[in-house]
1. Here helix-only ellipticity at 222 nm (-39500 (n - 2.57) for each DSSP H run of 4 or more, over all residues; to 500) was calculated and came to -8000; which of the structures 1, 2 was it taken from?
2. Comparing distance in nm of label points 7 Å out along Cα→Cβ at positions 103 and 207 across structures 1, 2, which is largest?
3. Check the numbers for mean count of other Cβ atoms within 10 Å over residues 55-62 across 1, 2 and tell me which is largest.
4. Given that Rg/Rh (Cα atoms, Kirkwood Rh), derived from a single structure, equals 0.95, which label among 1, 2 identifies that structure?
5. Looking just at distance in nm of label points 7 Å out along Cα→Cβ at positions 95 and 111, which of the labels 1, 2 belongs to the structure with the highest value?
Structure 1
Amino acid sequence: MCLINLQFRNHPKYKLIVAANRDEFYGRPAASARFWDDEPHILAGRDLTGMGTWLGVTKHGRFAALTNFRDPTNLEAGAISRGAVVKNFLASTDSPKDYVTSIDPTQYAGFNIILGDSDRLLYYNNIQHESYEIPPGTHGLSNHFLNTPWPKVTKGKEKLSSYMAQSKEADLEELFAILSDTEHAPDTHLPDTGVGLDLERMLSPMFIQTPDYGTRAATVVLFSHDGTLTFAERNYEKGKFQEDSFFEFKIEQKTQ
């Protein structure tokens, strides 16, 4: 997952709105979103190499989404797939704070994670090994820290905020259209993350298309004030639409 746009507790109909793109090498196998056979309360796509996920929810309203932290010197660090961080939170009953406190940051290559539910969200980065609560408002996360003003992050936040400010209800097609923006950022606006200018250019759009790597899935998640959770995923293969998945249900109350 390389771009997460979210609006938190800032809309009359929705507690939380998430519009996110997952970018990955085309050759890494993945399953589209579904309720998992081995964890039936988890709804997510699945990385079939590490058996974790980049973004998911549960029937009880837990949410987590992860991005890699771009650091060319740290690509092979960590013995465990970062998708396990999302999976393990969704499978647990730990509070977000207790969960991130239990993470050994040396077990994983660099990552960011947003986790919690529609009432409380936490941001954690394992490079700093620090976390903080996300305040209400519109936020963006790519492959640096939360709200780092990379062009795609700034554009995603602006587009989501503008659209929802004039919309009483979220139209899934409109949100997917935001996520499908392929415009490259001007060279003068690009970050310098150590991967070289050519690669910075290729990675600068919200929707990435390169010969070997690009946006594989777009996901929209809506948590309504009435307790309805909507989860929609759109899958791509080398930039071409493949299939849509759609789920909607009432969040279940936890039993003691």
Structure 2
Amino acid sequence: MSSRGLVGLDVDGTILLQDETLSPGVADAVAAARDVGFEVMLATGRGWAGTQRFVDALGLTSSFAVCSNGAVIMRRVGEEWTRWHVEVFDPAPVLELLHDRLPEARYMVELESGQRLYTEVLADWTLDDGRRVDFAELVSNPVSRVVVVSPGHDEEDFQRLVATVGLNEVSYAIGWTAWLDIAPRGVDKGTALERVRAELGHDRGDVLVVGDGRNDIGMFEWALAGGGRAVAMGQAPDEVKQVAGEVTDAVEEGGLARALRTLL
């Protein structure tokens, strides 16, 4: 166990710029935090297929990674990674509700095994070993995650849709554009990080989390409730900054590196 504390880092907009290169200073800052004894791990909305390369690129030694907005926790055993904890739910009710209102949207689900099923290809999706299916098959199995993208709508359209539909039986986060990410009810990055923290034995107060999106609000609230720290990136929406205890620079300006240097 790391003696200094647990550090949970979002990926897109925190570690990575839009072109998927590292934010300035991140590699050195992550290495420095790791080398002085912090357990540095990723906590992302991405599935494992889109996450592992950044664990490797940053030289992270943590045995855990939180993926799919907390629905999947990966654990390293020797040289192999296993799906240590996976939350699933029945996607049919929410998908059918959304499909009635957004019939032209693109839908993807992640099965308990990690395989992805999708109705249409979208360049932003990691579809390794994925399979295109019709909508009926998409809703027929328990899933850990649902993603809905509607290119003809913007973020405000999705906000209105969610308010109208009332997604009461699931957890959800709206992305920067018309991107809706749905997880099992009560599951977010914070619930997953709490499982990891308890397994490793870190004190609740020895936690730092950094992120930039609405899907980071859960882990911010979790960290702050235990006496830890939550840092929002400079480009985060105001509602995200309002939850965080601290705000750093934008991702293009090396905001994560600045936040990590406060640990040293």
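Read-outs: derived from the displayed coordinates by stated rules, not from any lab. All values derive from a computational prediction rather than experimental measurement. Cβ atoms are built from the backbone, for glycine too; each structure is taken alone.
1. Traced to structure 2.
2. 2
3. Comparing 1, 2, the top value of mean count of other Cβ atoms within 10 Å over residues 55-62 belongs to 1.
4. Details: 1: 0.93; 2: 0.95.
Matching structure: 2.
5. Working: 1: 2.3; 2: 1.2.
The maximum falls on structure 1.
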